[in-house]
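Asker: Once you scroll down, you'll see the structures, which are given as structure tokens.
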Structure P
Amino acid sequence: MRPEDLAPVDFYKLLNSCVVPRPIAWVSTLDEQGIVNLAPYSLFMVVSSAPPVVMFSSLQREKDSARNARATGEFTINVTSVTQLAQVNATSASVPADVDEAKLAGVAMEPGTLVSCPRVAQSVVAIECKTREIQQIGNGFMVLGNVLGIVTNNGVINDKGLVPPQAIDVLGKLGGPLWAGLGDTIQAARPE
């Protein structure tokens, strides 16, 4: 199947159903008037470890999160868990830019540690970022952020200095309206 074989929206749906599961970046930002924006993005990943850089991408247009990250120079990625599905999904609604999605969905927020935008109080992990750059690629807006710090709930980092996946109970996006939890984990050491 080639992109030209389908309408763009249908090829997008097909592609999204192939790249699964996708972790959710629940991005919190502030606009220039101080209104909170909270929106989920399933196009999210680490792109560099030195320096530490993460990215999220919005499709179809430059959405509020990307505009706010550009205007204020910062954003926070709140890592989502399965127990937050209803609220995460509620914040994906298309609402005007002056609507605080966190309040609309009943999500408790708390002040950022290294950035002025707030973070989701119940997220096990929050990654606070300074906007590095925003690149438009086709109909996507890729937002890259330098990681300033990672905020975790007390006791979630194990004795190896890691956050065990079970501590997050991470929420992932599949194709269409389908979501997934962590499920079974498989351990396999990388060959030398």
Structure Q
Amino acid sequence: MLIRGIKSKPVYTPLAPDLGGRTHLLVGFGVGAEPLTRLMADCTLAGVTKASRRLLYVTDKSASMAMHEMMRHADAGEVQLFKDSASLLSEFETILKASIMGTRLYVAGPEAFMGLVMRIAARFNLNRDEIRAEECGSPARRVHCIHCRAATEDVTTNIVQCVDCQRWLVVRDHYSRRLAAYMGVMIDAEVPGELPPIEEVFV
């Protein structure tokens, strides 16, 4: 049922400093600590000042205590730690409201988290050239139901029941940056209740 090679599916690359930036905003979740730590070391080597860097990080259980401590003492001018992504995203939006030209955004963590970060960034007109993203951690998907428009979080199976309308949805590979989610389409419309095998595929 999944269709591979769809062009809307994001492509991520290892984080690297953008020397054209005036300020560098680093945003991470859980195991995103590792690429962010590597990025900060690269920034130092490239002459990007510590004062120009700001770090927002969610201390999720997917990361070790050592990673949390690395982020707590990260080589950035300002470090803010959060217990959940909702709190981080709220602060991130506040920061972007006051951001200046030349801001560069670096995001690391699971794709579902990164999509929400980049959706906010797009609202503040950060273009793709100003954003770097590296995926790590859980490949679980955020799925948008095209029927009721609800979002089901942390989906690891090829078929999932919508959290709102309860329809059974096949998880497509078509990704919407505007919604920060993959599309979910009703799979048993012709014969209600007749479902193919449900398999763990995003793990």
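No lab work stands behind these numbers, since they all come straight from the coordinates. All values reported here derive from a predicted model rather than from experimental measurement. Cβ atoms are built from the backbone, for glycine too; each structure is taken alone.
Asker: For which of the structures P, Q does the calculation of distance in nm of label points 7 Å out along Cα→Cβ at positions 32 and 184 return 2.2?
Answerer: Derived from the structure labelled Q.
Asker: For FRET efficiency 1/(1 + (r/R0)^6) of positions 128 and 168 (r between Cβ atoms, R0 = 41 Å, to 0.05), the calculated result is 0.75, so let me know which of P, Q that is.
Answerer: Of the options listed, only Q reproduces it.
Asker: If helix-only ellipticity at 222 nm (-39500 (n - 2.57) for each DSSP H run of 4 or more, over all residues; to 500) is calculated from each of P, Q, which structure is the one that comes out at -4500?
Answerer: The read-out comes from structure P.
Asker: Next question. Once distance in nm of label points 7 Å out along Cα→Cβ at positions 16 and 48 is calculated for all of P, Q, which comes out largest?
Answerer: The maximum falls on structure P.
Asker: Distance in nm of label points 7 Å out along Cα→Cβ at positions 40 and 120 computed as 1.9: which structure among P, Q?
Answerer: Working through the options, I get structure Q.
Asker: So if we calculate Cα Rg over 2.2 N^0.38 Å for every structure here (P, Q), which label has the highest result?
Answerer: Q
Asker: Taking relative contact order in percent (Cα under 8 Å, 6 or more apart) for each of P, Q, which is largest?
Answerer: The structure with the largest value is P.
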